[in-house]
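Asker: Structures are listed in the sections that come next.
No lab work stands behind these numbers, since they all come straight from the coordinates. Note that the coordinates shown come from a computational prediction; the quantities given were computed from them, not determined experimentally. Cβ atoms are built from the backbone, for glycine too; each structure is taken alone.
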Structure P
Amino acid sequence: MVEATAERTGIVWGREVVEGTVHGRHSLMYKDRPQSVNQFLLEARRWPDREFLVQGQRRLTYSDHEEAVARVAARLAAYGISAGDRVLLLGFNSIEWYVSFWALHSLGAVAALGNPWWSDHEITALVEKIQPKLAITDVDIRAVSRVPMAEIRHLVDSGEPAELLLAEVDESDDSIIMFSSGTTGLPKAILVSQRSVIGNMHNLLAMTNRLPNELPEDFEPTTSMQSVPLFHLAGVQTSIATLLQGGKLVMLDGKFDPAEVLRLIEVEKVRSWGAIPTMVSRVLEHPDLKIRDVSTLASVPIGGSAVPGELRDRISAAFPAVKKRIGSLYGLTETGGLLAAASGREISGHPGRVGKPLAVVEVKIANPDETGEGEIMGRTPNAPEAVLGEGPLEDAEGWIASGDLGRIDEEGYLYVTGRAKEIIIRGGENIATANIENTLLRHPNVADAGVVALPDRDLGEKVGAVVVIRPEADAPDAKALAELCREYLARYEMPDTWWIRREALPMNAIGKMSKKELIAQWTNRGGESLFEA
């Protein structure tokens, strides 16, 4: 089977790990691997008549998808897009978005995966930074030529025959630009190579024993539901993994709706649903859970933030086929994807455990304390080479700081115990507190600002903004401060609750803001919005 598959596609996915050189330094890597992301489209030819994409009333088979990719690629080429060109792909989950993603890869272009919740200020600044040749979006961006999603949809639905042509690219060439929360300002534009995307998928598929050239021709496909954004790392992983396994990808037709999730699980017989804790919690609380047949759902991989044991228990109770299969995947955009993984059996009864490092991944703890806790560092051949405009992500030896605190036990399992940098994870979106604080300080009457994570049953964490007013200044109300935030921040970064006061923020012994004490003060006051100015 392996030889037959390799002969058909020219691609071999091996398991042998060898030592090599990436970015001029030592690294582990798979010996036999694909060389470009667009080669994945050749793997998909194994199942031409299988259903692949489902959204609302629209359904595309694998052959439908390939022809749609070819049509869109031809149109983009007519706009002047070729290998190496950057194109901003800015929109919510849709068949048009997904087909555009693969059309860009077929041309060897670089897909910049924008977040449609960005503010106008962020879009303008990031377009200036990444300098795309074109944007595929419904957002009116004056600085760059634009192709609306309606035009892409027309091409997808036209059904006209088209032949797929694949540009030649090197594994060191850029594949995508992903955006991660900037600690003090705009999101970081991370350049992700072909090698990085391939290596991350290789890790994921090897771990689950689903390497394409190890799958039989009659491999039973998995129906996966895509409710996390396609522009997130988890969305990229799930959608590509589905393509490489001949599965079906079901997308919500519109915004997240717990009732629609349950309906789709029943009607489409969804087997795997990747989500974030907030989404899962809302589905578990919806009354339709009692009337829908969810017996096919066997896997609920969760990412975006830590998963409480209580939530895992509720999932097992609601979806009997899942039982102990609520596994853990730990990775970062900055490291190019997954670092560690574990099954439900491995993490059950071990709070904070996220798994063991994957085959070509090295993990260490920097500056551990007496308990072994320190900052998690990762080294992998999948690591992106640089942040656009900021330089390399890794140090001279290839190690990348995660921003998370953790430890490694005697069995080699990695635990995530906290955060080394101040990040709030609100509904699966990472938010840098410093970015919000710097925005609030733009107001002339604001003397100081502190942004903290407050617990929230639905979102996991919510954004609490404490604003200190200058002694002789008039106090702006929360509405005026919210308007300021809307101008500079993405929608998901907006503060949920406010504490407007004149008292100085608490400080620690070395003169820095004590957020631990600030949270305690606010919690003792009830954790709700306060206006004391």
Structure Q
Amino acid sequence: MSDVLLPVAIAVPLVAATFPLALGVKYERVGWPTAAVATTVFAGLAGAIGLEVARGGPLSHALGTYQPPIGIELVADELSVAVLALVAAVALATLVFARVAGPRGNSFYSAYLLLVGGLAGLTLTGDLFNMFVFLEIVGISTYALIAADRSGASAYASLKYLVVGTVGASLYLLGVGYAFLATGTLNMLDMQTQIVAQASYADPLIRASYALIVAGLGLKIAVFPVHAWQPDAYQRAPDSVTTVVAALVSTVSAYALIRVSYTVFTVDFLAANDAITTGMLVVAGTSILAGSVLAAMQSDLKRMFAYSSVAQFGMIVAAVALANETALLGGIVHLVGHGLLKFGLFLGIGLLALGYGARELDDLASAARSAPYTSGAVALLGLGLVGIPPSIGFLGKWYIGVGAVESSMAGGDPAGVGFAVVIFISTLFTLSYVARVIERFYFAGAGLSGGHGDDGDDHAGVAVDGGHESATDDALLAPVEGAPRPRFVPDRVPAGSLVVLILTALSTVALGFGGFALFEWFAPFLTEVFA
């Protein structure tokens, strides 16, 4: 039966997570092959689930012998399938990069598979307490992955995330407890019914429950001002860890916010509680502006795009609070698009660091001459983050902005138009720091790596991803006396990872042309929500 695919998709990475540690007693390098096989199987299962949903609509599976609402239910619909596909694609693609960038220990790959399984469970669960369990699995594995290189800085960043993440999970669980007291159920769809039957949208327990859940997930998403863990975690984690964490962890937490808001509490609850939605819009607008300004102030590339995520997730929170169909569509599209864009950007940054030692903005000077494909892909992804059409980044922002204006026109409140202005201002800030990156790539005269001077011919430590060479490179890479001189400067960007980066960049553009197709895919979910 097709619904059995749901528990299998969660079980495969979770069970496989035990193999690297168990087999590692005898085999030293069993971690990566195990992770590659398990993640490939998981990606295949995600694709099969997507096909089943496309053909026959949402899938549901009751775990064990207990039927919902008593038992735990797994559900796949158009929204969860899109997020599941993102998880599968990013998880599989990151392994290509981790193969060369590390970390390489068996324990790393066990934690990696645990993270993938937790993200899958968080995406497919239809039970609020079960969502908490998977939030904790994701959190614990993420703490371990951030500290995977065992440096003091990464350990500190992991500890900071541990403290903040524990507070967030506790607030979420307290909110779920309040909702359970008011309704007597934990199943999402049943709670939606019981909120109306046993309580009301004005019930203090229901209001407090939603407020606590939003606060807890807000800490996980990293919206301003509870964002402080994210820049350190992104910067200090190993590059392959940053790639998957930036693309998926906060993204799936934001998905949880959308799911809880519209499947459990519903749009009617949001419409009946203006104080809550107004507070969410204020926090979201502040997060958008603060994240954009802080990103524009950074010189470290990973911190720059970490603060960018603070702004981008603020837009998704705003889309939830605006509570109209256009804005929600924009929030969903932006959720998936931002995950894809951040995966590509952090992969590109990781490749530049791995191949050329470039981690600061100034290290990128003239990178395009030595790494044309890597630089071009990162530039294209950066423009997508700005929202330059055609790009998936443009579609998400456009729908959220139009939804904000529609909200203002429907309610006679100018706040919606004001929020559209906030998005525009944020876009200008995003353009400013992305333009700095592109300027360094293509128009700066200094060498790429090492800061050896401002002379345009100084290319110490530069490698080439396009097969070019220069007399300066040739001299700097002169072989030991008596050995043959290489004809080309060695390519320090792994070919497999470079192909993944280019395909990611092209995918963000291709999805930018798919506005109507995306609307058609999410239409059943939106129709159900706003019926």
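Asker: Computing distance in nm of label points 7 Å out along Cα→Cβ at positions 349 and 517 for each of P, Q, which one ends up highest?
Answerer: Comparing P, Q by distance in nm of label points 7 Å out along Cα→Cβ at positions 349 and 517, the maximum is at P.
Asker: To test your reading of the models, identify which of P, Q gives -24000 for helix-only ellipticity at 222 nm (-39500 (n - 2.57) for each DSSP H run of 4 or more, over all residues; to 500) when calculated.
Answerer: Comparing all candidates, it corresponds to Q.
Asker: On to the next question. Which structure, out of P, Q, was FRET efficiency 1/(1 + (r/R0)^6) of positions 37 and 261 (r between Cβ atoms, R0 = 35 Å, to 0.05) calculated from, if the result is 0.75?
Answerer: P
Asker: Thinking of P, Q, which structure, once mean count of other Cβ atoms within 10 Å over residues 389-396 is computed, gives back 13.9?
Answerer: Only one of P, Q returns 13.9 for mean count of other Cβ atoms within 10 Å over residues 389-396, namely P.
Asker: Figure out for me which of the structures P, Q the number 2.9 belongs to, where distance in nm of label points 7 Å out along Cα→Cβ at positions 301 and 333 was derived from the coordinates.
Answerer: It traces back to Q.
Asker: Here's something else I'd like to know. Here P(r) over Cα pairs in 5 Å bins from 0, in percent, for residues 205-500 alone was calculated and came to 1, 6, 12, 16, 16, 13, 10, 8, 6, 5, 3, 2, 1, 1, 0, 0, 0; which of the structures P, Q was it taken from?
Answerer: Q
Asker: Starting from the value 0.15: which structure in P, Q was FRET efficiency 1/(1 + (r/R0)^6) of positions 357 and 437 (r between Cβ atoms, R0 = 25 Å, to 0.05) calculated from?
Answerer: P
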